[in-house]
Structure 1
């Protein structure tokens, strides 16, 4: 059995909602590029190998200003992503070497922790497919096309999904290879679990992440991430 664990960190998003000419993964969070926080967590974790997926023509910049500058040793490849998230994930999967399981993480989630990574890795080993998430706190409404509420699902059955998402490498590779050959199935794909669900109906285990494991999408999220980071740091000292 192959016990090596690979990680794909996605850093190719355009960040259109950040209202900035700087791609969000390179925007500064407390003086450091946002992407470095996720990379720090994976570098210090049990993961054996990291593939970093960037935007087109950003590989040279990343190798010099991120990998070399911050001293990452586990990053084995830097590859360009594609038009959609699933194209980028597939590029990352092809670049990984001999791994039994793989964790796929959005680089715009800077507050991922070693505990979350460890739980995701164990979930992949135990269930072959798992995603990190948390039960929702708020009541959720289903809206129609005119933005009128038409249903209220049971909150106790709803989770907000995060990353990393973790899988048997062979299983998720087969699912992505299938997706690449079926363009009619690509519409609406927003995470890796959906690919596997469409491919085989494989059950996906939900494991707890953290409410702090937010995704930076808007300028306000950078402020929230900084506040959470400092609050978590203070809690560790107590």
Structure 2
């Protein structure tokens, strides 16, 4: 059985590492690669690449599927907004790279899964915008309550949706941590998942594509989740 190649877009971060302080790295949490491998795919970590931002086929020709992974806030300049005081550190070069890959992947109908920040990138790639700090509109910090930890809550998924098919359920317990969300929905996208607690939009998808899904939670952190395996199967 073939093992499809799944690209995982890497975060760019400044870290302290061994004897190095303030060192710029590209990285992806190991859980993403583990989930791809568990689903039968080969995981390839993709650092931002200026050449591929201009010609995304340089990367996509080598892939069977694409994951837009989590990470830092999306630069509000990517969707024409002013920076909110609570918007964190951003990496515009990562945004340009991922937007180019996402748009071209959709044109090619390459299976695509956006996770957390990746769901937001999928929305921006199709002309949508973001709420930069959800507590302003929700009145609580339930989705980002404790820094450095994942909160757990329930999500309902629309019957007959790609999200429900990929999760193999219309009701899922999820782990997430985010303070940004969907504002204006991108062209052609449909909302297919909502937080049970506050009706926050938790999943979006693009009908008519083989697999184009964005979810705000982190299925890679749940070894029982079949969502990333569903992407691998679509890529196969």
Structure 3
């Protein structure tokens, strides 16, 4: 018998990647009470991954919805924005993936490009629903993005129709798609680990991104910081 009900779900590839790096995964469901008091939850974790998923509600960045912006979940937006704001204040390691990169940008006052094909003129970043597109990214030398990837150029897997438009305060774009210059990585200036990538490192066994994030969280835990 099939049930129809609301569920809190996350692709297993995220938890598998974190566990493969030697850490424990805790999946946090949206909760307005936690959004009001995020410290109690953040006290329990060593790093925050903002995963991919539904489009951000354009109201979070003061925009009207594009006709391709669908399946928004304002409760999740409120929850993750609250956790992100406080995690950044505490200098907790933050890794935003796809939607998570967009959310990191919005948390710092930036905006979202609601339909990337309008800007770049093609659908190469999400060719077929339910599958991942392969393309290359260029990363700035000496950037956090290049350090965690291990190179200034990488082949990545993407699945998105949205990206970032105006860049949030304190963030800088440190990675772009090789074919169309779409921003693919952003990071917070100042030395703390706050990185957003528009691609999906959890879907690529060769990627070092999540391993580097876990290493940062582990070292901060060992140092008693956070």
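Quick note: the coordinates plus some simple rules give every number you see, no bench work behind them. Given the structure is predicted, the values throughout are model-derived calculations rather than measurements. Cβ atoms are built from the backbone, for glycine too; each structure is taken alone.
Data overview
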quantity	calculated
Top of 1, 2, 3 by mean count of other Cβ atoms within 10 Å over residues 61-68, largest first	2
At a computed 25.5 (mean count of other Cβ atoms within 10 Å over residues 93-100), which of 1, 2, 3	3
